[in-house]
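Below you'll find a set of structures to go through.
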Structure I
Amino acid sequence: MENHVNPVINFVSPKAKIGKNVNIWHFAYVGENTSIGDNVMIGSLTHVDYGVKIGNNCRIEGSVYIPPLTEIGNDVFVGPGATFTNDPYPMSKKMIGVIVEDGVIIGGRSVIKPGVRIGKNSVVAMASVVTKDVPPNVVVMGLPAIVKYSREEYDIKKDNWNR
């Protein structure tokens, strides 16, 4: 399948590296030196700044902000309106990115503090504010986000919901 990028209503830097089967929807921005893997969807009104790394098989919903220095692994879902940050003391000259490991789910309207690492297969519940590292295989929620239960429990709840 070919990439779906409409240059009339999107800006994708010619210096961005875009993988195969990437869909970038309306009014999105992708900055220079950004790398996007294969089989990725980026929703409308999403801003992926310069120097961002996004792995394979990711789904970034609409109105998401991803600043420079952010690294997103493979098989990651980012819900609508999520905001990643990279400046712990605005407006400082020194920035630090967010690292999202493989298999993570980030709920809509969540905010991720600069320098945070979200561990493999973890879930950030919608509208959570993540102020510290998230261990692998857990679900965090709240303000500030704290561990509520395991990823295994989450998957059981999801399976029950889908039945």
Structure II
Amino acid sequence: MALLKVLKYPDPRLHKVAERVEDFDAALIKFVDDMKDTMYDQKGIGLAATQVDVHKRIIVIDVSEDKNEAITLINPTLMQFSGDQQYDEGCLSVPGFFETINRHENIKIQYQDIEGNLKELTANGLLSVCIQHEMDHLVGKVFVEYLSQLKQQRIKKKIQKLLKN
């Protein structure tokens, strides 16, 4: 088990756009396992590779109650969406902050599994929110960037103060 360092907002590396995964090998499997260990250790429900300074299109998510149903989404692409929902979101890269964000209620994505097989997933509710949140990381967007400039500045200042202490 290797725990990875989670970047904290407003670290500029969180704004890098992730590249497609091309190699489905033992190194990828180990990295995904380390991502899962890190997500569970940090008490998160999702983690994008961008958050651990690896700029590849990889996401791990586990919204199950027992935290034993992790899913791995590699090279995810949003295919369809409908409806709207609001959810209080938090983020391992923005510790201690939760804000209500508008997201699509129902989504359908295409992705590859750990072996490179092409799959589709339909999601709603919390899983839908989590997938959209993590996919934002892959294009260099952090959830607080949906908020007003004033709220973003307040959050940046509070996090910088927390990181100094």
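No value in this document is a laboratory result; all are computed from the given coordinates. Here the structure is a predicted model, which means the values were calculated and not measured. Cβ atoms are built from the backbone, for glycine too; each structure is taken alone.
For distance in nm of label points 7 Å out along Cα→Cβ at positions 14 and 78, which of the structures I, II scores highest? Kindly include the intermediate steps, with their values, before the conclusion.
Working: I: 2.6; II: 1.9.
If we compare distance in nm of label points 7 Å out along Cα→Cβ at positions 14 and 78 over I, II, the biggest value is for I.
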Next on the checklist: I have 11 for relative contact order in percent (Cα under 8 Å, 6 or more apart), calculated from one of the structures I, II. Which structure is it?
Outcome noted: I
Checklist entry - Out of I, II, which one gives 18.1 for mean count of other Cβ atoms within 10 Å over residues 86-93 as computed from the coordinates? => result II
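Quick check on the output: -9000 is helix-only ellipticity at 222 nm (-39500 (n - 2.57) for each DSSP H run of 4 or more, over all residues; to 500), derived from one of I, II. Which one produced it? Walk me through the intermediate numbers first.
On the way: I: -2500; II: -9000.
Computed on structure II.
For distance in nm of label points 7 Å out along Cα→Cβ at positions 126 and 150, which structure out of I, II has the highest calculated value? Don't jump to the answer; show the numbers that get you there.
On the way: I: 2.7; II: 3.2.
Sorting by distance in nm of label points 7 Å out along Cα→Cβ at positions 126 and 150 in descending order puts II first.
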